[in-house]
1. On distance in nm of label points 7 Å out along Cα→Cβ at positions 122 and 138, which of the structures labelled 1, 2 is highest?
2. If helix-only ellipticity at 222 nm (-39500 (n - 2.57) for each DSSP H run of 4 or more, over all residues; to 500) comes out at -1500 when worked out from the coordinates, which of 1, 2 was used?
3. State the single structure among 1, 2 that was used to calculate Rg/Rh (Cα atoms, Kirkwood Rh), for residues 50-129 alone, giving 1.06.
4. One of 1, 2 was used to compute Rg and Dmax of the Cα atoms in Å, and the result was 20.3, 69. Which label is that?
5. Once relative contact order in percent (Cα under 8 Å, 6 or more apart) is calculated for every structure in 1, 2, which label goes with the largest value?
Structure 1
Amino acid sequence: MTPLDYAYRLLARRAYSEQELTNKLLTKGFTEAAVTRTIARLKAQGYLDDVRLATDQAERLRERGFGSEVIKVKLAQKGISPEMVEPAGALDHQAEELEAARRLLASRFSADALKDPYTYARAFRFLLRRGYSQEVVESLLGNAPGDI
């Protein structure tokens with residue numbers, strides 16, 4: 001099996017970043033020169049596009065309720081740098097992120113429940129774990145119940 005055939009088989013299942021596909025091909029035992037030629041050919045054919053992959057992944061993660069910090073980490077795990085994604089407009093839209101956090105918060109916690117300090121703290125931690133910045137979480141939740 002040629003590296004190109006193997007790459008086609010992998011790409012038929014899901015999209016890969018250049019780094020992911022390079023690692024897969026090298027792990028399979030293909031030479032570095034063959035892998036480089038294969039990656040170049042796939043890019044020329046339009047099968048490999050890290051910017052498109054990053055934009056799609058960022059959009060999918062945002063729809064699932066994740067903030068920009070988690071999105072950046074997940075893209076980095078795929079070998080995609082945040083600098084590659086930002087020109088495509090997939091990250092750091094403050095108003096969109098605030099609205100996404102508001103929707104996620106409303107789906108998990110009622111407004112009355114957030115008046116309880118314990119539930120407020122749970123909601124705060126939940127949003128931080130989902131990758132929303134502290135500024136977004138604080139602007140959404142305001143001061144903790146009982147704070148002056």
Structure 2
Amino acid sequence: MKLSEMGFRACDSQGCGHYRASRGSRLHMGIDLCDPSGDSLEVGTSIVSGLSGEVVTVGWAYGSEEKSHIRYIAVKLGVYYCRIFYITPLVSVGDRVKPNDVIGISQCLGEFYEGITEHVHIEFYKLVDPLGGEHDKNNFAYIDPKIALEVMGGA
């Protein structure tokens with residue numbers, strides 16, 4: 001399923017999925033995408049790219065051993081980056097992705113977060129300092145993913 005065809009996660013027992021939603025001492029800097037109806041995304045759903053770019057990171061979303069299988073990828077789209085969390089990657093660093101490529105399979109979050117709507121998380125950002133670190137969150141200028149999806153024609 002293309003990210004641009006998914007629905008948006010509303011609020012559930014674990015919080016809200018909209019851009020800049022409160023996460024206690026921090027803000028949610030992406031959006032959470034689920035089934036087009038707004039219900040939980042079926043675990044194991046194929047996630048399809050809507051954009052062209054180069055995979056620059058395949059990483060782990062959390063540092064804890066308990067959640068060590070929860071993954072993300074980052075794709076460079078010119079001067080922008082798109083990170084997609086909670087997928088089992090089917091791509092590797094250096095791969096070129098294009099629209100309609102399957103890039104991963106959605107993962108299960110419910111085993112860690114009781115009552116959560118199953119979803120994938122997407123972020124768009126540009127580096128504040130192009131010579132700075134690609135992995136340094138302090139170097140990210142986040143962009144509202146809804147706007148980025150509209151402008152870029154879907155992710």
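1. 2
2. Numbers: 1: -20500; 2: -1500.
Only one of 1, 2 returns -1500 for helix-only ellipticity at 222 nm (-39500 (n - 2.57) for each DSSP H run of 4 or more, over all residues; to 500), namely 2.
3. 1
4. 1
5. When relative contact order in percent (Cα under 8 Å, 6 or more apart) is computed for each of 1, 2, structure 2 gives the biggest number.
Coordinate-derived values only; no laboratory data. Owing to the predicted nature of the structure, the values given are computational and were not obtained by experimental measurement. Cβ atoms are built from the backbone, for glycine too; each structure is taken alone.
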